[in-house]
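Structures follow.
Read the figures in this text as sums done on the coordinates, not as results from a lab. Computed from a predicted structure; not experimentally measured. Cβ atoms are built from the backbone, for glycine too; each structure is taken alone.
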Structure P
């Protein structure tokens, strides 16, 4: 067993009180510094304070020490052992030093995963936090971090995947737009969570079903569809701002002729894979193109409403 110690620090041309106030908003809905939505958000089961537990992505931890405006330490959840800690140190009236320290025990496969997978992502995210602190307090990041090809690949591979879901009650257009909904031969739905900053206008998600005609739309739902000689198809994209979730739902009515049955027998095998693939790809593309946490904080809006 070995212990790694990873340290990042940056001098920020802003008072420690201003930077400390940003530190105190970590994990809040209006968190101005954690790099969301390009990465999974930090979520705790309560306000930032000793005992609050949660994490970001697969990393689990709880707050073990907290000095408002100055320091917060997150102890890693067993079986992991170690901590993340951020501190703000005054360097005069007009600037300060921000430091992030990670100490963790490396066991077994961790010794390979840390340098090859975990450290590149960790280092990038910490530097993005520092960039956001600079952007909020000074208006710009002097030397913003750039993703390496490895980090970009790891981000793509680790992106959340759609989960099977029922057609949501809120998909009213889908339920009422066709008189054959209750007699459909096939239904499915896949959903993904919406971190802060993701677009809430369903039109922004139209790329999921690029090339399919739009048949109806409302404030939070857009319906696509087509009637053909072998089957009729409708799909709904519903953006639920309250549940912070986007859902892609599909319904199909197969015509009784043998051509329709044969066609659907082949298509039904690949449809679930393609639906999930298109939703996930669009989700990531919109996240990477969305305004970052610092931009949203400076604009006074935690969400992106198109």
Structure Q
């Protein structure tokens, strides 16, 4: 599909808009850019007409961004940063990764596994910066608020997203020695459902567990004793003796080695699930993003995430 190139006037209007949004003042923006206040106002009004939406709330005393203006500002800043990275690369013939990469990942896995890896990258490449968010929500293809995301579970490429499998993860059941001494060790699936189950809380409801039953993986919904939205807190509660959790074995391994948790019910462990790195298909991959994908691929070959 052939697209019409943006005009010089369009780029000028974007600069005027971003500057005015930064100062929340047409007067300050005009002084910063060395043009008149009326020129700033006319330029932004023309931009709003072209976009078919209002970017600023205007009063006689101040201006403020509309919801649409905030969203457009975020897109403009991303585009300008992309241009800045490209310009810096051409000027200095940089070969090292640089720029800001926005990464979204599960809280417990992100803090314990991914953060040390990313901080090591930032230490080696000082122009590489991160904006990191932690959550376990299902990826929305319409959500363009990230460059990369890490997620557990099978993911397929789609028209909107690209998924690359890093390693497989085993979901296991665990409890503390104190809990098992007090309440006993479950031996069957029926026993398990009668115990104090610590369930992940997502989207207003507890998440189901995946178990092996009659050579098939099935989902069960035991009555939750505790429902917790944060993975780190779930592990802490389990270690304290409050109940049983199902969690990736990689994350529980340190607690098992220290004797703080005991793995139980090995016959109920389902088939391994995937760990994927995901990114929006439509977005041109900046060098920093491509570098991180390549590095995670190398680490997966070394079974760092297994």
Calculated from one of P, Q, helix-only ellipticity at 222 nm (-39500 (n - 2.57) for each DSSP H run of 4 or more, over all residues; to 500) reads -12000, and the structure in question is Q
Where does the value 4.3 come from, among P, Q, when distance in nm of label points 7 Å out along Cα→Cβ at positions 273 and 297 is the thing being computed?
P
Answer label among P, Q for the case where volume of the Cα convex hull per residue in Å³, calculated from the coordinates, equals 190
Q
